[in-house]
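Quick note: the coordinates plus some simple rules give every number you see, no bench work behind them. Values in this document were obtained by computation on a predicted structure and should not be read as measured data. Cβ atoms are built from the backbone, for glycine too; each structure is taken alone.
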Structure I
Amino acid sequence: MFEQYKSAIVGLGQVAWKMDKNHDRLGIWTHAEAYLRCSSTDLVAGFDPVKGERETFSDYYPITKTYSSLDKMMQKEEPDIVSICTPTATHLDVIKQLVEYPVKAIFCEKPLHFSSIHSESIIELCERKNIILAVNYMRRWENLYLKIKELIDSKELGVLKSVVGYTNTALYMNASHMIDLIIMLCGRIYKIYGGKIDDSYIRVVHGVQDYGGFFHFATINGVEGFLYAFCDDVKKHQFEIDLQFTNGRIVVTRDGLCHYLYKYENSSSLPDKKDLGAGEIIQFIKNERMVSAVNNICQVLDGRDDTTECTGRDAIESIRVIEAFLDSEGETIYVD
């Protein structure tokens with residue numbers, strides 16, 4: 001029998017719980033529902049300084065206590081795992097407060113911070129206190145992308161040569177998901193070139209302007225790529241990735257709802273040539289990625305896993321890429 005872990009949420013907004021009350025969305029998107037669906041966690045408390053947010057949360061989760069003071073919540077409830085669902089710019093200050101208590105793991109919303117310097121401070125704080133840090137780039141826990149990673153590593157389609165990612169504007173809030181996925185699949189991005197910031201539509205999140213843009217890049221694994229992060233309306237959603245191999249291709253569209261694998265085969269129209277054959281649907285076991293993320297954290301605490309699928313060290317890489325791009329002014333730049 002494995003240990004049962006008390007969990008709590010800091011910030012009772014959209015990603016904490018509200019997104020899952022929109023029944024048009026498929027699957028589980030929020031921390032609250034992930035903790036409730038995980039057999040190893042009990043959701044014991046939530047903190048928010050805004051009374052209305054606490055009251056609305058309590059309407060849906062009446063047995064979970066709410067607090068207007070983070071210190072009081074930590075002292076009374078002593079949670080093992082704490083989710084941070086507050087605005088990005090607050091993450092460092094919240095974690096500075098949390099590490100003064102015997103918390104075992106922190107599950108932080110992405111991005112870790114707007115600054116790689118502050119992100120590094122968060123990572124070092126958790127490392128010094130021996131606190132497990134996981135960051136919610138949720139597709140790292142999604143079986144579709146884990147299967148694609150397995151196909152890449154197995155060389156079943158040959159060597160991965162190029163990748164193109166299409167996603168929304170807002171580099172930190174939206175496109176960082178795609179940047180992180182590209183790093184997961186293709187290796188760390190070390191060079192950016194030929195980029196352009198897009199300011200035709202600028203998303204503003206918690207008072208922070210978040211630009212779009214597009215740029216070429218290269219990874220340490222020899223993959224050349226292109227990121228296109230643009231939209232002219234916050235309601236337009238796009239998340240597509242195209243991976244080209246020496247012996248085939250993988251295309252994922254509609255944010256993972258459609259996914260196809262292609263292999264070269266003898267051409268039916270050109271003698272002595274090969275074409276990409278008909279696409280095959282990628283075979284994998286569907287999972288709830290947020291629940292898998294919480295399970296992963298619990299398994300690290302239990303000693304069954306060595307590390308979380310998205311550590312602070314993983315998550316800081318997308319921040320470094322965005323910073324380098326914003327500083328590049330279209331010139332070639334190397335990512336620190």
Structure II
Amino acid sequence: MINARLKLNIELFKKIYLIRMVEKKIIENYEDNEMKTPMHMSMGEEAIVSGVCQALDTNDLLFGTYRSHGLYLARTEETDKFFGEMYGKVTGVVKGKGGSMHFSEPDKGLLATSAIVASTIPVATGAAFSLKVRRKRNVCVVFFGDGAIDEGSFWESLNMACLFKLPILFVCEDNGFAVHTPGYLRHGYQSISDIVSKFNCVVLNENSTDAEVIYKLAKKAKDIVKKRVMPVFLYTRYYRYLEHVGIHEDFDAGYRDREEFENWVKKDPLGLLLKKLRSLGLLQQQIDEIRRQIDLKIGLSLEKAKTSQFPKSDELLKDVFYSEREYPGIQTGDESRI
């Protein structure tokens with residue numbers, strides 16, 4: 001009989017393994033030039049999105065960033081629409097119009113991810129305000145990198161959330177760089193957490209890459225948000241394994257070195273979970289079966305995406321807001337005028 005802790009870690013393993021293997025398939029297929037979208041890969045951060053998502057309820061709301069693969073997969077565990085979007089096909093999340101940086105799944109509470117740094121933070125704050133006004137018991141969660149801290153919209157949103165005591169969980173995923181620039185070259189202060197703690201919110205810190213640790217902290221954060229009806233700022237750290245945008249390593253770019261990377265890989269979130277599952281009594285054949293099922297699922301989704309249809313030209317302006325003043329009289333099939 002599987003105990004509760006083992007069951008939890010199996011679920012976390014499924015999420016992290018799914019994210020890792022999906023991105024490995026992206027790397028294997030990307031240079032075929034059929035995926036017409038830039039890639040902001042999630043390798044290294046999987047424990048954060050998986051741990052937090054595992055701690056949430058089905059009716060909680062989520063917003064994310066352009067580094068959206070991990071969040072989407074952790075929340076939905078869905079791959080057909082994921083790969084459909086990667087290949088720009090009509091079977092994609094937004095019918096092939098959004099690409100890698102604009103994943104959403106409203107039915108699962110994932111309302112938006114965005115290519116613009118910090119842009120979903122004020123939107124999430126508004127969603128949290130709506131929850132409070134409507135006396136809802138669910139919470140809003142917004143993920144962002146440490147680079148978003150440099151945007152005024154973050155501080156304005158944090159201020160409003162604290163002022164109005166909104167049910168929102170701010171999850172800062174600090175990988176040490178805003179693209180290529182480290183924090184010490186951007187911040188006129190020593191600690192993000194210390195600065196945020198001056199506001200009327202609760203600040204929780206975690207440097208672990210263990211998804212179970214993140215899960216427990218996220219549960220604590222959510223309990224605080226719900227019971228005290230106030231914002232929580234969850235500060236986490238991870239190391240981005242690949243280049244800022246793309247499928248390759250970039251340790252020859254001069255802004256970071258391989259030794260730092262190798263130190264982080266010693267506590268790789270997937271490796272940590274594998275060791276833990278074995279220590280908790282899960283047999284290797286059981287682990288292999290979980291992997292086999294996920295690998296099969298990914299392979300089928302990839303082939304389905306490759307053989308699916310592209311959107312027809314009359315889809316161009318559907319589900320898209322545009323100005324009649326700027327583009328008067330546009331008709332189906334007249335997209336060349338845009």
- Item | For distance in nm of label points 7 Å out along Cα→Cβ at positions 103 and 135 computed as 3.7, the structure of I, II it came from | II
- Message: Comparing mean count of other Cβ atoms within 10 Å over residues 55-62 across I, II, which structure shows the greatest value?
- Response: II
- I, II: which one has mean count of other Cβ atoms within 10 Å over residues 199-206, as calculated, at 13.1? I
- State the single structure among I, II that was used to calculate distance in nm of label points 7 Å out along Cα→Cβ at positions 23 and 151, giving 3.5. I
- Quick one: volume of the Cα convex hull per residue in Å³ came out at 150 when computed from one of I, II, so which one is it? I
- Note on the structure: One of I, II was used to calculate relative contact order in percent (Cα under 8 Å, 6 or more apart), yielding 18; that structure is I
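With distance in nm of label points 7 Å out along Cα→Cβ at positions 127 and 143 derived from the coordinates and found to be 3.5, which of I, II does the value describe?
This value belongs to structure I.
Using helix-only ellipticity at 222 nm (-39500 (n - 2.57) for each DSSP H run of 4 or more, over all residues; to 500) as the calculated read-out, with -13500 as its value, let me know the right label among I, II.
Clearly, the read-out refers to II.
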- Query: If mean count of other Cβ atoms within 10 Å over residues 63-70 comes out at 16.1 when worked out from the coordinates, which of I, II was used?
  - Reply: I
- Query: From I, II, which structure was distance in nm of label points 7 Å out along Cα→Cβ at positions 87 and 231 = 2.2 calculated on?
  - Reply: I
- distance in nm of label points 7 Å out along Cα→Cβ at positions 31 and 247 derived as 0.8 - corresponding label from I, II: II
